[in-house]
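Listed below are the structures to be examined.
The numbers here are math on the coordinates, done by the rules we state, and not lab data. Keep in mind it's a predicted model, so treat the numbers as computed, not measured. Cβ atoms are built from the backbone, for glycine too; each structure is taken alone.
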Structure P
Amino acid sequence: MNNFCMGRLFSALCILLIAATSCEQSRSGPTVVEGQVVERISGKPVPDAFVQLYQPGKTFSSGYSKAGDPYRTDGNGNFSFSYDAETESSYLLMGHSNKGHYTDWQEAPNLSNGRKNKDVKVKVNAPAWVRIKLIDELPKSKVWLAIAGYAGPVDNLSFPKDTIFYRFTTADFARRVTWEITDTLAIKTLRYQDYYVAGMDTVTVEIKF
């Protein structure tokens, strides 16, 4: 086969590929989704969770927004629903639960418009908790504490006393709680404790001052 024929064949294949891609992107209409919400690390199903459909905004900077109401899973994390897909709109599926499970954006599955999406696995991070136990050792002292290393903002405490409180964290990751102690002479002491906690479990961090 000469170079001219090879060139024409290559051009034809490119046109077919572009047409197929364009057709796939422009699909619309009834779309069925069936799958299960599972914990990302353990693979265990998450009962009575929710899945939420997201679609991109009309402009590049508008990001994704919710498309309709969430759908609830059954006792084994299974779900099944349908929606009318819009042309040239890509959809993501996110999962969450009332206990604190959630899907990372980068792990949200993409759905194929206008067709049946079967065996869709929606992976969610399992929740866990850090139990912070403050211990004011003798002699009693007045200090300021700044504590971080879990979900949410830094806890800034003035003249704390013996107490216990809980903070939400993401399970199955090696993490570190750090705290800075500042005394009345403005002398600062930095300490930390590494921790790893399984899903739906609690780890205790003792902070003595």
Structure Q
Amino acid sequence: MTDMSEMTEFEIKKERAAQAVALLEDKYPDALCSLTYQNPHELMISGRLSAQCTDARVNIVTKELFAKYRTIAEFAAADLGDVEEIIKPCGLYKTKAKSVIGMCKKIMEDFGGEIPQTIEELTTLPGIGRKTANLIMGDIYGKPAIVADTHCIRISRRLGLTTSDDPAKTERELKELIAPEKSSDFCHRLVLFGREVCKARGQRCGECTLREICPSAEQI
């Protein structure tokens, strides 16, 4: 076991992060995205719809949406009012519908109908922020990615790995601590863990897999 007394604060965080990665790998061997999709553009659109909406509700809504509009080109030419009506249960439907059509138009016009393969290009698409861009980079392109969603931010802070509620800062801090090849799956596992155990309210510290390494255990 590593002697923590001889380690710097950063080294302690890095060791704790590695332990968290390993423990969550054991608890959740299959690190799968909770959004349902069959191809890259469906994940991109689902990621946009998931803002301030549960993944479960998004998955219900996209069954109809993806049955009606099957390609990026079809979404680019979609009727705004029709898309609004279908995605209404996701909330913020007017803004989201405009983003969905807008991102697909830009992909057709500027990227030859192919979803961009860098964070920088992805975030030029209407409605695509770093969270969804990282989701695409990790799940579609198999690249290192930190998806700083609400579960990732909350649990990382409780573990003492990060210091901010800001998604961009959380992403930067975790990039320094998590092995690149583990980063995307780690974030998926944090979602599962956050829903089942380390909840925003009613957290279950007594049965927590990470209790022994968590400085916030029983103190929240």
Working back from 1.00 (FRET efficiency 1/(1 + (r/R0)^6) of positions 36 and 132 (r between Cβ atoms, R0 = 41 Å, to 0.05), computed), options P, Q, answer is structure Q
Given 4.5 for distance in nm of label points 7 Å out along Cα→Cβ at positions 140 and 172, calculated: source structure among P, Q:
P
Could you figure out which one of P, Q the value 211 for volume of the Cα convex hull per residue in Å³ was computed from?
P
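With FRET efficiency 1/(1 + (r/R0)^6) of positions 84 and 148 (r between Cβ atoms, R0 = 35 Å, to 0.05) as the yardstick, tell me which of P, Q scores highest. It would help to have the intermediate numbers written out before the result.
Numbers: P: 0.20; Q: 0.80.
Going through P, Q one by one, FRET efficiency 1/(1 + (r/R0)^6) of positions 84 and 148 (r between Cβ atoms, R0 = 35 Å, to 0.05) peaks for structure Q.
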Here FRET efficiency 1/(1 + (r/R0)^6) of positions 28 and 52 (r between Cβ atoms, R0 = 25 Å, to 0.05) was calculated and came to 0.80; which of the structures P, Q was it taken from?
P
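Can you say which of P, Q returns -4000 when helix-only ellipticity at 222 nm (-39500 (n - 2.57) for each DSSP H run of 4 or more, over all residues; to 500) is computed?
Values: P: -4000; Q: -17500.
Source structure for this number: P.
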